[in-house]
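What follows is calculated from the coordinates using simple rules that are stated; it is not laboratory data. Here the structure is a predicted model, which means the values were calculated and not measured. Cβ atoms are built from the backbone, for glycine too; each structure is taken alone.
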Structure I
Amino acid sequence: MILRSVLLSCILLVQGCTSTPDEHQQAMQTLHIAAPLPVNYKHELLIANLTQTMQKPDLTAEQQASLFFQRGNYYDKVGLKRLAFFDFQQALKLKPNYIQAYNFIGIYATLSQQFTQAFNAFDSVLELQPSYEYAYLNRGVSLYYADRPALAAEDLNKFLSFQPDDPYNAIWLYFSELAAGDIEAKNKLAARKATLSNDEWANALVNLFLGEVSESELLSLANDPTNSSMPLIQKLCEAYFYLAKISMFEGNLPKAEQYFNLALSTNVYEFVEHRYARLELDLLYVEAVKQTTEQEIAQ
C-alpha cells in the first residue's frame, strides 16, 4: 500500500493539477491535524466478554448468531474489518434471515469491489424487510461505486423518502446524479437544502458542493466547537473526505489523494467517509494510471 501511494503521488505530480494553488495553500494554513481517534477500551472489553460468552455450551443457534453479530459490530468499530466480516458470515450461517448481518456483508463487499455479492446481500435485506431503509442507502452507494449512477440515484431517492432531512444522503444523491450526467444535479441539491435538518455542520458540507462554503471556510468550521456536538476528529474525517470528492470533480487528483489519506488518518472507522476513502484511493490510482497511459499513447 505504501508503494502504491508513492507511485500514485508520482503519477499525479507528473500530470499536474487544474485548480489554483492559492486557495489550497490558504486551506492548508487553516488545516488542523487532530490526533487519530483512539480505540475505545470499552469496545475491546466487550469483544473479550462476548468471546468468553460464546464458549458456553448451551447456547441456541439464535443466541450464537446474535453474539457473532455483536462481536462483529465491535470489531468493525475498532477497525478489525476481516474479523468483523468473518463474524457477520458466521451470524448468517446460524441465522439465514439476519438482515443486519446481510447489510454489513453488503457494505464490506462494496469496499472490496465485489459488487454482485454486495447487491445480493442488499437484495436479501429488502426481500426480508422492504422497509429497512438503510439498505437503500447502502445499495445506492454500492451502485454508485459500481458505475451505475442512475440506479444509485433511484435507491438514494428511496432513502430520501424515509429521511428527507438527511444532509448526507442529499450529498450522495448529488454524487450519483452528477455521475449520471444530470445537468440539474446542483439545482436539485439546492432545492433539497430547504428540507434538510438544521445541523449547521452537516449543512456546511452540503454548501461546499453548492459553492457557498470554501475549502478554508469548511476547515475553519470543523475546528469550531459551537456548530455541532460532534467531536473535532469526526468532523475532520467528513471534511477531508468531501474536500477530496470536490477536488476530484475539479480535476485536482493530487489534492484529492491528500485529503483521502487525511480522512483515513483519523481512524474514525465507523463513518461512511472513512470506509470509502480507501476505495476512493484505489479507484483514484486506477484512473491516474489510465490517464497517464492515454497521455503516453497520445504523445
Structure II
Amino acid sequence: MNDVVIKALAYNKTVRIYATSTTNTLNAIGKRLSYYPSALDAMGRVLSMGAMMGAMLKREETITLKVEGDGPIGKIIVDSDAHGNIRGYCDNPHCHFEYNDFRLNAKETVGKTGFISVIKDLKLKEPFIGSTPIISGEIAEDFAYYFQVSEQVPSAVGLGVLVDPKNTALASGGFIIQVMPDTPDEVITKIEEKLKIIPSVSEMLSSGYTAKDIIYNIGDDIEILDEIKVKFSCNCSKERFAKGIISLGTDEIKEMIDENKTQEAICHFCGNKYYFTKNDLNALYDIAKEKKA
C-alpha cells in the first residue's frame, strides 16, 4: 500500500480533515539507521505530522518540524513539502521504552518537557517560525496545542504507529481535524462525540484502515479534495556538504587539512556518506579565504 496524504472537507464544508499513512516512508528511515521500537514510534508520529502539514502548503513552500524534548531520543526533525517529499532524523534512534502493558512509550522516549517548533519557508523574505511547549510528549496532543496557540486553529490530532518485534513498522499514520471560523456549534459537538467512540489510530491501522477510511470514519458529508503520494526524499549532496564546510571558515578548514586525511561527512537524514580529500579541502579553503577577504 502506497503512503499518502488525503485532504478532505466534511460537515457541509465547514471542517477540514487530513489523514495519512506513512508506513513505507517510516521503514525507509528506520532501516537506514537501525531504529529501536519506541524511537521508531516517536519518529513515525512526527513523520505523519510532517506529511499532513506539508499538504497544507502551496507549490514550492516547505516546512520543518522540530521536536526537542528532554527524553533520550533527543531532537527529532522532519522536513516536508506540498508534493509529498519528506525526510526525518533524530539524535538517538537507539532508545526504547515500554509501558507496563508492553505498549510503546512515546512519553519516556521524547520527554515531557521541551518545545516543538514549526518553521515554514513560504518563499517570503523571512520564514514563519512558531514554537510551543511540549505538554505531554505524546506528539498528537503537543501538535494540537501548537495549532491552538500558535496558529489559532482549533484542531484535533490523532497519531499511531505499530512496530513488530523485528523493529519494522507494520503501520504508521494519523489524522488532523480543523474547524473553520464558521463551523456551527452543533458540528463541533458532533465531532467531539465521534472522537470519543471511534477507535484509536493504532486500532484503525491494525484493522487495515487506509487514510481514506480514517476520514470516512471521522466525518460526514465527505468531499475528497486531493490525494498526495508520500515518499522518502533526501536532497543531500556532496555540493551541499561542501557549502557547509566553507561556512565553517578558514581556521576550521585549515585544521582539517592539517590532519592530512580524507574527511567523511554523513547525512543525518539518509545516512549517505561523502568524502573530501586533501585536494578537495584545499579548494574549499581557497573559496572560504576569498569570501573572508
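Assign the value 66, 50, 38, calculated as Cα extents along the principal axes in Å, to the correct structure from I, II.
On the way: I: 66, 50, 38; II: 69, 45, 35.
It was calculated from structure I.
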**OP:** Given a value of 0.75 for FRET efficiency 1/(1 + (r/R0)^6) of positions 39 and 207 (r between Cβ atoms, R0 = 30 Å, to 0.05), point me to the structure among I, II it was derived from.
**Re:** II
Subject >> Per relative contact order in percent (Cα under 8 Å, 6 or more apart), the highest-valued of structures I, II >> reply: II
Subject >> Which entry (I, II) yields the derived value -11000 for helix-only ellipticity at 222 nm (-39500 (n - 2.57) for each DSSP H run of 4 or more, over all residues; to 500) >> reply: II
Subject >> If FRET efficiency 1/(1 + (r/R0)^6) of positions 191 and 239 (r between Cβ atoms, R0 = 41 Å, to 0.05) is computed and equals 0.30, the structure in I, II >> reply: II
Subject >> Structure with the greatest value (metric Rg/Rh (Cα atoms, Kirkwood Rh), for residues 79-246 alone, set I, II) >> reply: I
